[in-house]
Structure P
Amino acid sequence: MRVYLVGGAVRDRLLGLPVRERDWVVVGAQPEELQRQGFVPVGREFPVFLHPDTHEEYALARLERKVAPGYRGFTTQFSPDVTLEEDLKRRDLTINAMAESSSGEIIDPYGGRRDLDARVLRHVSESFVEDPVRILRVARLAARYADLGFRVAEETRVLMQRMTASGEVDALVPERVWQETERALGEARPDVFFETLRACAALAVIFPEIDALYGVPQPPRWHPEIDTGLHVMLAVRCAAKLGAPTAVRFAALTHDLGKARTPRERWPSHHGHEEAGVPLVEALSNRLKVPNGHRELGVLTARHHAAVHRATELRPATALKLLETTDAFRRPERFTELLLACEADARGRTGLEERPYPQAAYLQRARDEAAAVTLTEEERRGLQGPAIGEKLREKRLAVLTAVKASSAKNP
C-alpha cells in the first residue's frame, strides 16, 4: 500500500501558496485494509475514507467511465491494480494531476509542473468532456489565479466550447452551479469566472440574464466603458477589491439586469431599468436556488441603486422613505451591504475606479442619526397606534433635514 498527496495541495505548495486542504490517494490497497487501520468509510459511490486522527480524505486509486449525461453519469472501478498514473489521468487539469510521495518526490506524468510555470490551465485528456462541472471548475480556478497570470489554454477553451454546444452544460444541476458560483464570487477575480464562461459560450446557457447585457450600450457620459456587460464585470471586480462578502458581489453582478430589457430604440438610455431588473434577479435566484440573503440584497440593489447614487440630492422626505423601504432601521447590517454594492457599481466604470463615493457615508450617517431618535414620555402622551409611528417619523424627518443642511455646509 502506497499513499500520495494529490491535487490542489501539491499545486498550491508548488506555487508557494497556503494549502487549504489536503487530499490523499491510496494505491495497491483494498477497503478492508484501511478500515483495519481505523479509517472511516464515507464514500457512497467509490471508496473514500477519513483519517482517524486528521480527518483528511483518503481515496483508493480508481478509474471512471462515462455511462450517462451530466456529472453523475459515471461508473467507478477500483482495485489494487489501478496505478497512480491511471488515477491522475482522470483528473481535470494538468496542474491538478500531480502527486507527492512520502519522500517528497513529485510525480508529474502529464506536465502539470510545466503548465504551472507557464501559468496555463490545460486539460489532462479528452475525458475532460465527460463532466460538465469541469467547465465551472476551470472558470473558478481562472478567477482564483488570474492575478498570478494564469490563462485557460486555447485547446481547453475549444473543448469547453464543444461541451457547451453538445448540450453537456444543460445537464448541470442548479445546486452544483450555485456551489461553484458562490465559491467563484469569493475569489480574488470573480469577474474572470464569468468572462471564462462567456469565452466558451456557457454563460448564455447558465446565466442568460448576464450574457444578455453584453452589447447593450450605456451613455458614455456616465459609463466610459459603454457596454453594460463590461460595466457589470468591473463592478464585480470592484466589489472584490473592496473585500465585500459574496452577497454584495452577487448584488453587484445582478444590479443592472434590467438594462437588457430596454427596447433598442431607447438605447443608450435605460429609464426604469431598476424595477425592470427585479423580476430578473428573482428568476435567476429561483433557478439556481440562491440563498435568501443573497437574493434579498440583489433585489434591493437592483431596485434602489439609482436612488442611493443620488443620496446627497434627495429631499429629506425621500431619504427617509429610502431608509424605510430598504428596512435600514431594523436591518442595519444589510443596509451597509447595500451601500457597499452601490459603491462597487459607481466605481465599476472605466477610469473611475478610484473615485470617492461619499453617498455611502452620507446615508450611513443619516441612518444612524435617524435610528437614534426616540420619543419621550411627554411626546407619547395621548398618542396611540399609528399616531406614535407618525410622531417618530416626524422627528426622524427633522433629523434628516439637519443632516442634509450640515452636509451642504461641510461637503
Structure Q
Amino acid sequence: MIAREEAYHILTQVVVHKQYANLLLKNCKGDPVDMPLITRIVYGTLQHFRFLEYQWADLISKRPPEEIVVLINMSVYQRYMMDKIPPYAIINEAVSIAKKVLKGQYAGLVNAILRQVLTRHSRPVILENKAEQLAIETSHPVWLVHMWRKQLGEEATEIICHKNNLTPPLYVRVNTLKSDLDEALSTGLFTVSDEKLGSLIADPKIVKHDIFTSGKVIIQDENSQRVCVFADVKPNEIVMDVCSAPGTKTVQLAAMMQNKGKILALDVHPHRIKLVDQLVEKSGATIISTLVADATNLPQSIKGSIFDTVLIDAPCSGLGVLRRKPDIKMTIMPSDLDQIQKLQESILNESSACVKVGGKLIYVTCTINKKENQQQISSFLLAHPQFELVEEQQYLPHQNDADGFYMAKLIRVS
C-alpha cells in the first residue's frame, strides 16, 4: 500500500503540477525495496496515460478531477500491464487512497469504475480518425502524431509512437580515460552494442558496481555518444560545450582529446554546473573548466573567434527521448515548440561568433521536429553566410533502438 500511495503522489505531482518524474523519483523517500515497483507504476502510467483513460471513459458522462483520473489510470495500468495483482487488491488500495483525496468525495466513483473496468477485457481502440486512434493507442498528443505524419510519413510515425512505449536499453560508454572494453566485459555485466563506439548495454546492477561508481563506465545513450564522434574533436583543440549539463558529452570530448587541449563547459544554472563538476571529477578528465553563463548572452571574457569547435547541445522539446521521459507527452504543447525555437536561434547566433575561421560549429538536439532541427539550421545559414553545412544526421528511435537525435556540422569559412 505504501509503495502505491507513493507512486500516486508522484504521478499527481507530474500530471497536475507539471513536475518532472525523474527528479521526483530521484528524491523519493520510499523504501529502497519498493523503488522498482514505484518506478514501474509511475513510468508505466505516464507512458500509457491516454490509453488507460480510454479503458474507462465510456463508463462516465463527466470527467472527474485530474487527481482522480490519475488514480484510476494508475489502477488500470496495474490490472492490464502488470502481472499477479488481483483486481480486488487493486480496487481496495485505490479506494483507500481515494478516501484521502479531495475529502474522499470520489471514493465511491473510483470503486464503481474500477469494479466494472477491471473485470472486463481491455477495450480496443477503433476509430475512423486513424491519427486519433494512434494517438490514443500509444498515448501521444494527437497534434504530435499529425506533425510527425507530415514530417516523417505515416509508417515511420506509427513505428516511433509504438517504440516510445517500450523500455529502452541501459547504454553505457567505456571511459577510455580510466578503463577499456576488455575490463568492462570481464565483469559480465555488459553486452557489446557498438564495439567501435565503445557502447555497451548494461545490466541495471552496474549502479552498485565499482566499474560504475569509479567512473570507468558512464551511463550515456548510444546516439548521445555518437554526437561526440560526429563532432570529431582532436587532441590539443580549444573546445566550448555551450549547454553542457549534466556533462556526459563534455567528458566524452575530453576522452577523445586524450586529456590534451582545453574544454570550456557552460550552463546557465549553477546547480547544473555542479553536476558537470561532479562528473568531470569522477571521469578523470583534467582539461575541462566550467562556467555559469547564459548562452544567449555570453560574457565578454569568452567572446571572440577563438574556439576550434563549439558544441551546442541545444535546449529542445525532447521528442526523441519520450521512452525515457514519458511525462513530456503529458505536458508539451505546440506553443512550447515556438518558444524553444526562438531560444535555439538566440543561442546559435550568440555562440557561433566564438568559432574561429576553419573551426566547427556542432548543433545538436534530442528531438524529432524539423523546425527545431533542419529548418533551424537552414535559417541560420541564410543569416550567416560565413558558415557552410558539411554534414547533418537525424537518428530516429526505431532505427538503432536508441534516443532520437539530430546533428549538424557547420564549418566557418570566413
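Only the coordinates and a few stated rules stand behind these numbers; no lab work does. For clarity, every value in this text was computed on a predicted model and none was experimentally measured. Cβ atoms are built from the backbone, for glycine too; each structure is taken alone.
List of remarks:
- Label whose coordinates, when mean count of other Cβ atoms within 10 Å over residues 131-138 is calculated, return 23.6 (choices P, Q): P
- Parent structure of the calculated result 1.00, given that FRET efficiency 1/(1 + (r/R0)^6) of positions 219 and 283 (r between Cβ atoms, R0 = 30 Å, to 0.05) is the read-out and P, Q the choices: Q
- Origin of the value 8.5, where mean projected area of the Cα convex hull in nm², for residues 19-146 alone was derived from one of P, Q: P
- Parent structure of the calculated result 26.1, given that mean projected area of the Cα convex hull in nm² is the read-out and P, Q the choices: P
- Computing mean count of other Cβ atoms within 10 Å over residues 195-202 across structures P, Q gives 18.0 for structure Q.
- Taking mean count of other Cβ atoms within 10 Å over residues 27-34 as the criterion, the top-ranked structure out of P, Q is P, with the highest value.
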